[in-house]
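In what follows, structures are represented as structure tokens.
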Structure P
Amino acid sequence: MSTSGNGETTQAPAVNRRRALLQRSLEVGISLVFLTVALRGLDWSALWGALRSANYLWLIPAVLITIVLLFLKAWRWQLLFYPEHHLPFSAVMTALCTGYLVSNIVPARAGEVARLVLLVSEQPVSVARTLSTIIVERLLDLLTLIIVLAVLLPFVHLPADMARAAQVITWAALAGALLMILFSFWKERLLRWAHLLLGRIRFLDRPQIYDAIGHLIEGFAVLRGRMGLLLIGVSLLGWVGVIGMAWSAAQAIPLRVPVTAPAFAVIVTTLGMLLPSTPGYVGVFHGLVVLALVTPFGVSQDQAMSFALLWHATNYLTLSLSGVVALWVHGTSLGQVMARLRSRSTTRG
């Protein structure tokens, strides 16, 4: 293997390109599979008819709810830095909205990295601490969403295999939440275990790794006491808002279903977003909406797909525009944010 003068392998860029190509191929492939599920056997004339006759005024409250949710999520993210850091709300809001914009147009979930880089480059907070808040934020979302699922299950008639899977996910999430809280009491012990295990693996035995683990354990500590109750309450309120946004979009079609139907679609699509997909979750989102509504609630495929299109478009455009406005108010361009991302990627390489 040839090397450059400073000892770095010249094959590294080629390896990175192949890895990126493989990841993009996987994302596109999964999106196409779900898009096929959504479109197979679709009555196109019925779909266009549903879209033409839709009452688009119902999308106005959907947009307003999404905007309120952005402020709520930014506040929750700000709280996750307490008590060590009291970051300006405007900085947190700008980073959050920018992350959504980047996720909608750039592959590989780059939005999470974008908001991290933007916040860290302008505020006195470390990468490890910021990353820990993002991880805890995602775990909070998962935990509270599973609570919503547990409440919803008695009112949704699922096939036996789907019901069993939902019950397993619920219990696993609750056990995971308990472990997170316990971990926050065991920081020193867990760090000792980490040194014992990772110390045997050369590329993982680094101070940065142990620092990140320590910050993550500290992040779990926010789930204890009053702050934890506040964060869980804010997260649950956020999911109620998401369900309300989905219900409002459903009225535009309209879907003749109880509110449990859009609520179940919210849960299924959110859990499905853990899968690799193209930017904006195109294909995966639409296929999961069809799966969530057709069998459990007897919604026709054309109605489910028309709802998916309206719901997705409203969410996508609102979040993307919020990022554009946030960057404009901040005085930063998307090109500058992408330059920071490329610079960070080059540095890590």
Structure Q
Amino acid sequence: MDKKKIIIIASVLLLIILIWIIFGGAIRNKLFTNKLETLGYSGKEIKLIEEKVFSDDYDLVTTSKNDEVIDVISAKGYRGENLKKYLDYYSKYKNCDMEDIITIVNSGYDLSKYEPTSTLADLVTEKYYIYDNTSKYLKYYSNNENISLDKVVGLVNSKADNKFYTNTKNADLNKGNLILVNKYYYLKDNYIPDDLVTLTNKYNGGTNNMMRKDAANAFMEMVDAALLDNIILKNMSAYRSYNYQVNLYDKYVQKDGKEAADIYSARPGYSEHQTGLCTDINDISSSFEGTDASNWLVDNAYKYGFILRFPKGKEDITGYTYEPWHYRYVGKNAAKIIHDNDLTLEEYYAYYLDK
């Protein structure tokens, strides 16, 4: 074949390619429209399909007439990239609400083994929803439907759907200042922080006057800042050893009984005071609430890395009665998130660290 023929053939092929590039899309769309008409879709349905269905999914609607397609693409919240997932889910649970299916699929989690109920749809939109806890959420809610879903999420994430002091495990020392010690996570009897420092009289008013270094520095900074606002803060009880907690807890049990003591006092090994990261401030009594010092702490403690550890309204999560005097050091970043979102350390730990 001579050079001239090769050039002619190449030119023809190039022309064909250009024509297909220019007109191929229109031709394909026309063929697609004709196929939809043949299958029995109405003009209104065809227009909706052409607007909502990506070309890569044309085969999903041209194999046979599928009324489910119209139900799906007409639903509020529909996203074209999820069409196949919607249809697969819908084919499995035909009597369920389409908007619930849309919401659940749009969450990005594979929840196809669950019936697409309104409860599940609401769950996946909860801010602190954790996929691995889905079965636990649904089970807990089915037995406690009077509790709001955000509360269910908080309780389950915090393991508080289990009885306190069950399924316990060692606290993770690798979490540093974010270590979680509560009624599910404990410290061994020989654990003593290796960086304890002693608070001077300026900052201390009690006998348990040691804190871990980072916490102590932050506490002193906070006390100094409060003083500028004419607020006096003093530590009354910070680090406590395991043996100290044995004696304290036993005293409370003898006084009020075990069940009552567990509400306001930690069992040995389960006390956050053993971490050296918390402090009881000024007045260890309910009368501290509403004082100028207490109000200042509520508004400002997070700025120095401290959180109100056992807040009001979260007793079923923390396992303890409200303690307006008990503050825990977690660092400024975590403290701000906890403060701004009205979380407990349990809820923060579950969502931001443990999951």
Structure R
Amino acid sequence: MNGLTTTLRALLPGAALIAVHAWAQPSLDDFRSPDAPCHDRSRGPQTAVVDTHVHFRPFGGPAVSFEDMVAFLDRSGVRFANVYGIGQMLPVGSPCTYYLDCPGVPVLPTLKNDFANAANFVSDRPENVHLTMSMTFPDLARPETVLARMDLLDREFPGVFRWMGEVNLVKQALFPNAHRAVPLERIAAWAPFMKRLRERNIPFAVHSDLGHDGQPMQYLPWIEEVLRLYPDNPIVWMHLGLSRELTRIDPGVHLGVLRRLLDHYPALMVDISWRVIHDNVFSRPELRAAYLPFIEEYSTRILPGSDFLASADKNFDVYTEELRVTSDILADLSDEAFRNIALGENYFRLLGLDYQAPEICPAGLPAE
């Protein structure tokens, strides 16, 4: 027994001993073993080890290769990721890689990216990064098409898909590209595919803008209708409902909505992905101070994510910057909240994965 172990046993009699080592980037195996080293926040990075919101495919044009994208995750210390495609693509032959560059050009639902991601995944499963494949194809305005396409993916890739999203209920940024808010009355017609998701414990991750700066609550009834009709489905509300169109909402009003919905719907979670939230909210000291208590209080209901879009004009440095920025708020969290969100405990629990987040090293103890 070394000196540090003796000290720990003296300080923590009867308690489970936490292994402490000099910081090294954790491996995937470290999330399987209860004897894994604790996470030393004073030495290790403050970025999330789980990226629940990363797009392996762009809206148009060539993508970062699947192998390179996995390498981006591995090199940056991300051990778990949801593999999103893009459920709505620009037309083949379009010179654009991003819809904002092509107003007036329709961005239409498609299965192409889900097929591409799944084919890449089954042919070369990574060893040190756990990937969860996500269905991004659904056209929520045409729910009658969803089950048949889920069945097609199941036939082609049995047991591969364990997540659905990011799917668009209301995404104002796409309005210039022929997207419209899904009619409220169509949400009830989701029942067949939502039943299938519920039976398979597949989370449903939805982009549903809360509103815009002129009318912050214009689209609140949309997410409320989803929650009212499907309270038992695991639902993840993307970006806290924020967007480029909504950056000046009163934090008291916004947080009031979030608290009310989270309190009333136990199966609801939210994600804090996308640097738009950091740039417009978390980077402003007075707003950061307003949102931190909420993140602490609801730390078991929040998921992290970069919202990186893997178009071929981006590289590892771009990904790590997106990860750094979207993880910035995590550095200010308590150890418990950091473990829940950044180290993946919420994610493992949501998906029923056989992994666990490491304990946080006790403060003030030297590394071995």
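Looking just at distance in nm of label points 7 Å out along Cα→Cβ at positions 189 and 253, which of the labels P, Q, R belongs to the structure with the highest value?
Once distance in nm of label points 7 Å out along Cα→Cβ at positions 189 and 253 is tallied for P, Q, R, the winner is P.
20.3 is what came out when mean projected area of the Cα convex hull in nm² was calculated for one structure; which of P, Q, R is it?
Computing mean projected area of the Cα convex hull in nm² on every structure in P, Q, R gives 20.3 only for P.
Figure out for me which of the structures P, Q, R the number -26000 belongs to, where helix-only ellipticity at 222 nm (-39500 (n - 2.57) for each DSSP H run of 4 or more, over all residues; to 500) was derived from the coordinates.
That value comes from structure P.
Taking Cα Rg over 2.2 N^0.38 Å, for residues 117-180 alone for each of P, Q, R, which is largest?
Across P, Q, R, Cα Rg over 2.2 N^0.38 Å, for residues 117-180 alone peaks for P.
If distance in nm of label points 7 Å out along Cα→Cβ at positions 173 and 285 comes out at 3.9 when worked out from the coordinates, which of P, Q, R was used?
Comparing all candidates, it corresponds to Q.
I have 32 for relative contact order in percent (Cα under 8 Å, 6 or more apart), calculated from one of the structures P, Q, R. Which structure is it?
Structure of origin is P.
Taken together, the values in this text are just the output of simple stated rules run on the coordinates, not laboratory data. Just so it is clear, the model here is predicted, and its values are computed rather than measured. Cβ atoms are built from the backbone, for glycine too; each structure is taken alone.
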